[in-house]
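Quick heads-up: structures coming right below.
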Structure P
Amino acid sequence: MLDFQRLVIEKQIQNEELVLRAIKRANSLTAKPVIIADRGIMDSLAYFRRSGLEDIKFKQLLEKLGAGDLMYNLKARYGLVVFLEIPPREIYNRIKANNPARQEDFDSAWRTNELLKGAWTGSNLKIVDNPEGTFEEKIRRALSLIDNELGDPPVEHERKFLVSEDISFPTGLESRLFRIEQIYLQNNSAEVSSERVRAMTLLSEGVTYYYHTVKYKKAKFGLGEKERRISKEEFIEILSSRETIGRVIKDRYCFAKGSSHFELDLFREPNIVKGRAIVEIEGGEDIKDKKITFPEFLKIGEEVTSAISNKAIAQGKASILAESPRIKVIS
């Protein structure tokens, strides 16, 4: 299995690099190029785990192949990950009966499904489920996510909820823990909702990445967001040359459960919100009407989607969050 996965990853990297080189040489392109891959490199991590291979072997293999950065910053290579959730057992079995090439039974396919979601945890992961609709509707929703990502700027669709009790992550749940420092910059443009720089550290590896983000007001659709990765030097230069209006430090736990990818933020600064937590769920335009199924270990309070922003928290304007219970996270 190790030799086979090495061949799979090598081929995936070769294919992606081939397309990237072709795009760079196509000087006649008049539109923004888009690469859609049916599979990604991190899929192999799921099959490593399914075969009982250790994560360290996957990590070592990526480093040998020149893709070691992927383990730390999934967004560096894949701007969007659209995950098509396995259909319910009854539908899966009906599809399997009509397709002699499909050998996995539902339980085996479900295990692979969960391992794949875990492998992509911490990326810009959007999960598409459609338990009662058609496959065509599922594809329409997937294409809608891609279309939004290509917007100028993309629109951020999310919901936020207070967390009301201590959290203990269950054994076996894949999660990624980041320490995030967000510093907000003064911006008086009527079109801009907020501007910030961010240092994002993957605590398990001690690797830090830096970003510059501008969020734009879009009255009908929420906030548009333009984010770019920057160097540490540019991060420092921006902070030295711009007026700042507040800072947030938080621990972010990313994990996928059911048909949602969750971002749990436990705040460390400012002191007024220390120990308080918010969980965010991102999705497509339909997320505002979606019934969110939270995992049992998450005790959820009221929804605060339109009542709280990180910019307001950084400026000490977060009374709803400050009045919520302090919690601890055990992972």
Structure Q
Amino acid sequence: MKPYAFGIDIGGTTVKCGFFNSDGTFVEKWEIPTRKEDDGAMILPDIAEAIKAKLAEHGVSMDDVEGIGVGVPGPVLDDGVVNGCVNLGWGVFNVAEKLSGLLGDVPVQVGNDANVAALGEQWLGGGKGFKNVVMVTLGTGVGGGIIIGGKILAGSHGAGGEIGHIQMRKNETAVCGCGKKGCLEQYASATGIVRMSKILLEKDKNDSSLRSLAEITSKDIFDAAKTGDALSLKLVDTLGEMLGTALAHITAVVDPDVIVIGGGVSKAGQILLDAIEKHYRPVAFHACRSTQFKLAVLGNDAGMYGAVRMVLNR
């Protein structure tokens, strides 16, 4: 095993870069802008130059690098082919091959960013010590990742772990960002619970502290629920019902040791876990009923950790 590796997490605004020792400890982390002009043509060259500069800064040769792991916001096939990244302007092409060629043929591993973050949490985060982990990331949308035997379950089309697009309501009229209606992320994401709050405030005329807010956030809703605000408690319960039910379906298929909840909404803490478990336990398959729930701990660094783990797993 060579002494160093890089973990790269490509986002729509910035690229998070991590320079690691092979045991998973950070040497340094930094960010560069994600330049999306010209269909994202400069993203990989920018990453290559950033890596070269960091190696030169530390006096390290590329020969001492075990490999580079990359998380991207789109479906990824086993051979490193990205099956389109709309947010980056990318079509279908082999990211692993392209980046490796820019860096003297160093090994490159590529995965979907949510799956890669799940791998990071399984390795050194909320799922540490467990081989089989389902991670749900509650942010603007609902992301997911499934780790079986310590490896990412990516599926045939790179779409494994798209938990946010399980259909939960057939009679939904609003359209999800994916083009379907009634997806989990329309109810269980930060934007989803805010959307539900506006609908409920219109229908339910009872008093609520939410009515005094010009702009409601998911944090506002959870904070109000913690004070006993009835309408907010109803919203949190609906989110818990949606997630608990969806996760019961998932555990009946993949039977994980633990479910890790991450993303910005997870900062609500125990009230969120309690709401999910309340609805999960009664409907889960009996053999999966005692599955543990934990909060993610690596935050925005999870993708970089997971990217390095992909390199070490190859």
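Just so you know, all these numbers are worked out from the coordinates, no wet-lab data involved. Note that the coordinates shown come from a computational prediction; the quantities given were computed from them, not determined experimentally. Cβ atoms are built from the backbone, for glycine too; each structure is taken alone.
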helix-only ellipticity at 222 nm (-39500 (n - 2.57) for each DSSP H run of 4 or more, over all residues; to 500) gets -9000 when computed on, of labels P, Q, structure P
Ranked by distance in nm of label points 7 Å out along Cα→Cβ at positions 69 and 181, the structure on top of P, Q with the greatest value is Q
Candidates P, Q; log10 I(q)/I(0) by the Debye sum over Cα atoms at q = 0.09 Å⁻¹ computed = -0.47; producing structure is Q
